[in-house]
Structure P
Amino acid sequence: MAIYSKPTKTLMAEWANAHLEAGARFRKATVVAWFKKHYPKIKSNTVTMHVDGMSVNNRNRRHHANIKPGSGHDLFLKLGRDEYRLWDKENDPPARYKPDIEADEDGSDIDEVTNELDEEPQADKKFAYEKDLQAYLSRNLSALENGLVLYEEEGMDGIEFDAGGRYIDLLAVDKSGAFVVIELKVGRGYDRVIGQLLRYQSWIKRNMDADRPVRGIIVASEISEDLRLATADIPNVELVEYEIFFSLSRVQ
């Protein structure tokens, strides 16, 4: 639900119309400063999420079902990690939406910054499997914990949630209202991932609702003994191992 009488995407379009000329480049900080001055109740992270979501070539659009033709989200073109300009519908590449992006996962377009601390290079097949795990859990968070739901605000959700230029695999909210940072590992979860998780938890505390608790969950196919030891005395961090089962039945 919008905090003001107009949703953030409409306010973003009004800012762009008043402050951007064709070809002019800008960074997220410029937009955040304007919103802070004129619409202070809108969190800076909501603003940055909308900049990315309203960039027609940003692959994060695949997570937001409300971004589609005619939704009012086609506004910017992403030029680099933190550089944007107005989208020129006549001369720039066409806007991309969920089906287009999911059909082309070769990384040829501008992508989000890769998370740090990946233990080892992953084969293409294994990387796709992590995306499958992420997609499954995003739709079935109750399988991980009763009452757990995906974070959502003004149609933007918690899949690959932007935490200051790095991306949380899943940001959820538990039945008590606490934020839950979920990190996924397709193979073994090593102790190095705890630094990544704690950084994300601290970012959420500083940039989201400070009065709400924040905890973390690491999900891996195997939890290493080093990771068990590293988290033994850290409160609000849970470790979960997953297994995949399937069976084949001959039908003919």
Structure Q
Amino acid sequence: MQAANVLITGASSGLGAALARECAGPGVVLHLSAREASRLNGVAADCRAKGATVHTVGVDVRDEAAMAGWIGGAGRLDLVIANAGIGAGTGDGWESAEDARRVFETNVTGVLNTALPAIAAMAEQPPGADGLRGRIAVIASVAAFVAAPSAPAYGASKAAVQRWTEARDATERKRGIRLHAVCPGFVHTPMTASNDFPMPFLMEPERAARLTLAGIAAGRLRVVYPWRLYAMARLVGALPPGWRNWLLGMAPPKRSGTPSA
């Protein structure tokens, strides 16, 4: 899809960088963030080369006031993508308390710090050519549908934002704002690069970005891919919890730590 004014968090690498490059074009204004603005230099240069106007900022999505100030001062926003996220696992034998808190603070609170001020800003702007005041896409995960013991906080955080997004869309569409829960499978990013276990249907971020934007353009509330992995996740997720934990417990654990998505 081609939105004129786009804001993306976590845009310095992986899916966020691919989304920025895919959205870039003549007449497009991109607002890109990362925890350190310098990490965005290469992505911003690529997007400017495609004709886009690019504004970059260093901001942590966990900082509610900073996020509200950035989003509220961005001007018109047609598409906001809450992409920033981190992962952690039980590679040391357990998930540390520090990892669990960081994952929830980034993947849940960070999403709210992005989506809520975006909703407030969009509610005050006139509808665009498509009749909408704006769209907000939240990057969840296929992991939202399986309580995987190797990454408890990650799966739970993605389930929380997936369900919040889908439920919130029902009320926001009444005032011309659409929300989309994007649930990718395994995407080749810095976060998945440390995984020691098989990742079925692993895809490059460029393809994931195209599928994400195509799903949003089609108006799908839940944008999920690839379908085969989604079907597997729903099947395993439907097993009795004890059986599911036994089955998934045979896979190597996800490494501990919190690399950026």
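Every number in this text was worked out from the coordinates using simple rules, so none of it is lab data. Computed from a predicted model, the values in this text were never measured in an experiment. Cβ atoms are built from the backbone, for glycine too; each structure is taken alone.
Can you spot which of P, Q the value -9500 was calculated from, given it is helix-only ellipticity at 222 nm (-39500 (n - 2.57) for each DSSP H run of 4 or more, over all residues; to 500)?
P
As an exercise: FRET efficiency 1/(1 + (r/R0)^6) of positions 18 and 226 (r between Cβ atoms, R0 = 41 Å, to 0.05), calculated from one structure in P, Q, equals 0.15. Which structure is it?
Value 0.15 for FRET efficiency 1/(1 + (r/R0)^6) of positions 18 and 226 (r between Cβ atoms, R0 = 41 Å, to 0.05) corresponds to P out of P, Q.
Given a value of 17.6, 53 for Rg and Dmax of the Cα atoms in Å, calculated from one of P, Q, which structure does it belong to?
Structure of origin is Q.
If relative contact order in percent (Cα under 8 Å, 6 or more apart) computes to 14, which of P, Q did it come from?
On the way: P: 14; Q: 22.
This figure was derived from P.
Of structures P, Q, which gives 17.0 when mean count of other Cβ atoms within 10 Å over residues 10-17 is computed from the coordinates?
P
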